[in-house]
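The next part holds the structures, each set out as structure tokens.
All of the numbers you see were taken from the coordinates with simple rules; none came from a lab. From a predicted model like this one, the values you see are computed outputs, not experimental measurements. Cβ atoms are built from the backbone, for glycine too; each structure is taken alone.
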Structure I
Amino acid sequence: MIRLGTRGSALALAQSQRVADSIAARTGEEVELVRIVTHGDVSTAPLATMSREAPGGVGVFVAAVRESLLAEECDVVVHSLKDLPTSPHPGLIIAAVPKRADARDAAIVRDGVALADLPAGSRVGTGSPRRQAQLRRRFPDLEVVELRGNVDTRLARVLGREAGVAADGSDVEAIEPDLDAVILAAAGLERLGRLDVVTEYLGLEGWPTAPGQGALAIETRRDLSGPLKRALLALDHRSTRLAVEAERAVLRRLEAGCSAPLGAHAFLDDGMMFLSARVYSPEGEQVSSAHAGYVDDSDDPAEELAARVTDELLANGAADLAPLGGGR
């Protein structure tokens, strides 16, 4: 039996089960999900400050999962790539990055109106410093509210929820709606089968999302071999890996954490890779950069493109807007 480590949230279990099914189909082996509780699952602190509480200061949703893998309590783990620290971990390797899902953010607005049509003073919830900055820049008349909790809890803050019993037998508390809208990742809503609640999708050109958003990372120990290794190699999607490597290289070069107010998006088209990134102040000021290059013209196109984008961001004052280490 292959043991796949995962966080215990509904979203983590849903995306891990998809990977488990793919591995089972390619290996012919049964795949068991091993639930792991992380620091990010138990902390109630805002995302922007939570990393200071975590062991080692990084990877609040990752550290415990990796420890389980290193202790050989599981054989492979699945992360949301946007939560994964950019520095490599000794002894571990990202064995596969499956084809990326929708990288956009989505708005869920009460009564189905657009964000732009909400009256001044309407309350919009998100725990992401990037999304908070983008909301303040685009919609300065709206009130941005710090938000934590799983997807169902966040949706209930807008749509409401009656008391009941969950599928696992636990009690579900009633929630009265107290927000007018929330911003969530479209990929997560799709994996949970909740795209029906989306009011509008926020375009990547004007609303770049977190580096790696929409993509998964399948991590293993470096000494992995045999049928599982071959199965993971088959799951790896080259153009997705190149794109997210470029986005995450911007994050790494700026020495910014996964909660930094930074958006980046890369994609490949006809042999070229396009990369754009924006750094925000908490109030919504921004600097941006975009570059493109032919993939075959470089031994490491992701790193080369990220270097050009990062250099331009720093030259334009990115380090003065946000708490970045790059250039300081």
Structure II
Amino acid sequence: MFFLWGCLSENQNEIEIEQIPVSLSFERFDLEFYGNGPEILPVLKLKYPFLFPSQFSDSVWINRQKDSLQLLLQQAVKNQFKDITTLEKEISHLFKHIKYYFPDTPLPRIITLTNNVDYQLKTVYTDSLLLLSLDTFLGANHPLYEGIPNYIQKELDPIYLPTQIVEKFTTSILPPVEDRTFIAQMIYEGKKLYLFDLLLTHTPEHIKIGYAEKELQWVNDNEQYIWQYFIERQALYKTDPDWVQRFIYPAPFSKFYLELDTESPGKVGRWIGWQIVKSYVATHPEVTWEYVLQLPEQELFTASKYKPKR
């Protein structure tokens, strides 16, 4: 009955969400900047003052307009994002969900640009502004990404653009947890992924966490052994940051220091935290999503009755 009620509630939510009016403007700064000569700079400075730091003279921007590498990047962006209608629909759909759960969230001004393939800064999101570096979403196998580690390359794809926005949004909603234990850090990441479930309802699970499908299959198949490893090494209440680096930070694989390391994906600690939060929600269907997010991590863990699948 709970399952049936949950499905009906989710469907009703989606109907209500689709009716929320969202009007977003997408401004192609990248096309304006590279599609014109130096004469456009005064206009762009008035329109986008935050993109032109005062310590840089006009010569910097003029040289950038003519730089062969920048022009190569921009051509690749034009080829990939000639028509951004689909992207506009995806992001508008996302912000309908954000407005449903967080109605006081202002709709940001959305600006596309290129940024030297800075994959550590693919998006910038504030209350009033969303910057999208389109040159970091050209496709995982794009020739311009040669030399970038594979685990980073796979997320340089348009399919991951909405998840990057949600990652920035969830970080603003959920400030870092003060509890430094490994279990608290895992559950904090699990709460963020729980928000992904709410906001990205049509996105496959492996995309939400940044896995390939075979990597998601690996963690599903090995959930019991991952958890057993953490328990046997009494890791849950350790505060050593090494555990966070090994199992929560993005990496080519998780560092169990066993032969299976190279088979494993990175971030398995995030995935375990996600399963713990899901277990709590499944065993407490009466609680609201707001309650889940504000519940202290240790309390959530105790009440989750989490048991890995065998």
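Here helix-only ellipticity at 222 nm (-39500 (n - 2.57) for each DSSP H run of 4 or more, over all residues; to 500) was derived from just one of the structures I, II, and that gives -16000; the source is II.
When relative contact order in percent (Cα under 8 Å, 6 or more apart) is computed for each of I, II, which one produces 19? Label of the source structure: I. When FRET efficiency 1/(1 + (r/R0)^6) of positions 151 and 183 (r between Cβ atoms, R0 = 25 Å, to 0.05) is calculated, the result is 1.00; to which of the structures I, II does this value belong? Derived from I, not from the others. Each of the structures I, II was assessed by mean count of other Cβ atoms within 10 Å over residues 111-118; the largest value belongs to II.
Of the structures labelled I, II, which one yields 5, 24, 30, 24, 13, 4, 0 when P(r) over Cα pairs in 10 Å bins from 0, in percent is computed from its coordinates? Working through the options, I get structure II.
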